[in-house]
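Rule-based calculations on the coordinates, nothing more; no lab input. No experiment lies behind these values; they were computed from the predicted model shown. Cβ atoms are built from the backbone, for glycine too; each structure is taken alone.
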Structure P
Amino acid sequence: MASLLKQQIGQYRITSFFVLAYALSWTLDAIPKLLGMEPSWGRWFIEGFLSPLSPGVAAAIVLWASGESVRKWLRDIFTWRVHPKWYAAAILIPFAITYAAGVASWALGGPIDWAAFDFDPITIVIGIVLGTFIGGGQEEFGWRGFAQPELQERYGGLAAALVIGVFWGLWHLPQFVPGGFRDDWPLELVVAYFVGIIAFSVLLGWVFNGSNGSVLLAMLMHGTDNATTGQVPLDLDVVLVGDTIDWSTLVTLNGSHAVLTWAVILFIVLVTGAHLYDYRVSPDWNTET
């Protein structure tokens, strides 16, 4: 039975990857809800650290079942010797989109208070490092480290990134069900989130491919985006109702962020084409080196 399951996983690699990523993550996400855990470090460890590792664990299982080297795959993930322009892109593009979204939201009457803006580089750097390795960036072990090269062999870089974006967005669904930390978001904000995450998947696929398959650079861009999301200065007198956030006030901010991300994607596709540099990536985890 075990050998048959292993054979099926190895035969249907990408399907097995998504099924395992969902099953592992959603099971972990359900634990705090079933136990009635209040916000705490323990709950964050399960939902914020272990659950985002699930796509990487799923990828490792599929590679193992396929008879490929998990050790080499892990080693290749942390490829860091890439052209400096990709480090700049991974950091500066999320910054530019975030603050441009703040300006757009402010112009649309959103609750932005530029008088409260306080750029603290030390806080930003710490946020990026934490976001890269333990605050969401670890998801990229699976999304970009396995699914992107696996899918783009058949469909090309852009199509692969879009498919991953859809599955990646749906993977977040437990956050929006009762008990999830986004369960009080209005529909407009949820739609903006999913539209934006699909676009961001393309950005991550572009950086991954352009840096010759460096998952670390995708992790860095993911971590930077997470670190900068909360850096736009909000007018708390409008956003907060008592101690509760009125999420409806942030629709212009998140909506602007999604639209601007798609605008950047359109420009990148016009420059690079739909391949997103996928011809540069040729992962080989079959043998040890």
Structure Q
Amino acid sequence: MDVKTLYTLVAVADRGSFAEAGKVIGLSLSAVSMQMRALEEELGTVLFDRTRRPPVLTASGLRLIDRARDLIEHWESLSDSLKRDAAGGVLKLGAVHTSISGWLPLALRRLQQRGQGIEIRLTSGLTHELEMEVYHGQLDVALVTEPEVSRGSLQFHEFFEEAMVVIAHKSATGDTDQELLEHNPYVRFNRMARVGRIVGAEIEKRGLEVQSTMEIDSVEGVVAMVANGLGVSVVPNRGVANEFPATIRVLPFGDPPIMRRLGLLMPRDNPRSHLSHALLDALREVSAPPEKKYAKAG
């Protein structure tokens, strides 16, 4: 086994396929495949499940990846001339719609500024859809609302808690969250979304009588309707600058306000977990309260 083979192995793990790894390190697909076959023969174990397309790492392969990264790190510390970028790679990321215009762009910007060499392949969807894609290995990680049911093979890492708020046009009738919701048309956020179910459960629990006039699957769409006086709604307060137009007033939903927890859902065993954790660190940094950011900077 030589260090070049380890670089190839890590590139395959980070890029997700033999072909993509070959493009990064300058080898043909057949050359990458031959290196991996030779490595398996040398170690006497199967590192890739070739019944799947593209081939995926076996349990033995996943264990070897961590050791390979350590060996590469030690090797690179001996000679600057042999350094390669073993930290970058492709991260298949899923994200709920509400986060794409919230914290996610700020975190990705933070990673870009650091030059960590992470290529993002972003898919949007509902929490339950993204959860299944992570579970089946179609995504490396997903930014979602906290799952209702925990799965032993997955870990949820919270980074932010969002308060749910009632939003209404300034001309809407009512002074409390209940009055606004019961005396004006209700613009419902997608009831299939986890956040939509959280709101629906609280409305039912409190016995609020709302008259739903439309249902929309994006926060931006809901806000636009409310801003134009077409009704009131309940949405997460994402804490980003200029989230609501000046024509909208905002009240807490519930006393204390109903909250939703946002976090990254990732497999316990994934060859690109270091990329997921880099994203998690960036999300925690950009969503931290100002006093915590200041304390960290000091």
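Numbers at a glance
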| quantity | calculated |
| --- | --- |
| Value 1.00, calculated as FRET efficiency 1/(1 + (r/R0)^6) of positions 152 and 216 (r between Cβ atoms, R0 = 41 Å, to 0.05), assigned to which of P, Q | P |
| Structure (P, Q) behind the derived value 14.9 of mean count of other Cβ atoms within 10 Å over residues 8-15 | P |
| Read-out relative contact order in percent (Cα under 8 Å, 6 or more apart), computed value 28, structure in P, Q | P |
| Structures P, Q, by volume of the Cα convex hull per residue in Å³, for residues 32-143 alone: label with the highest value | P |
| Which of P, Q yields -13500 [helix-only ellipticity at 222 nm (-39500 (n - 2.57) for each DSSP H run of 4 or more, over all residues; to 500), calculated] | Q |
| Per mean projected area of the Cα convex hull in nm², the highest-valued of structures P, Q | Q |
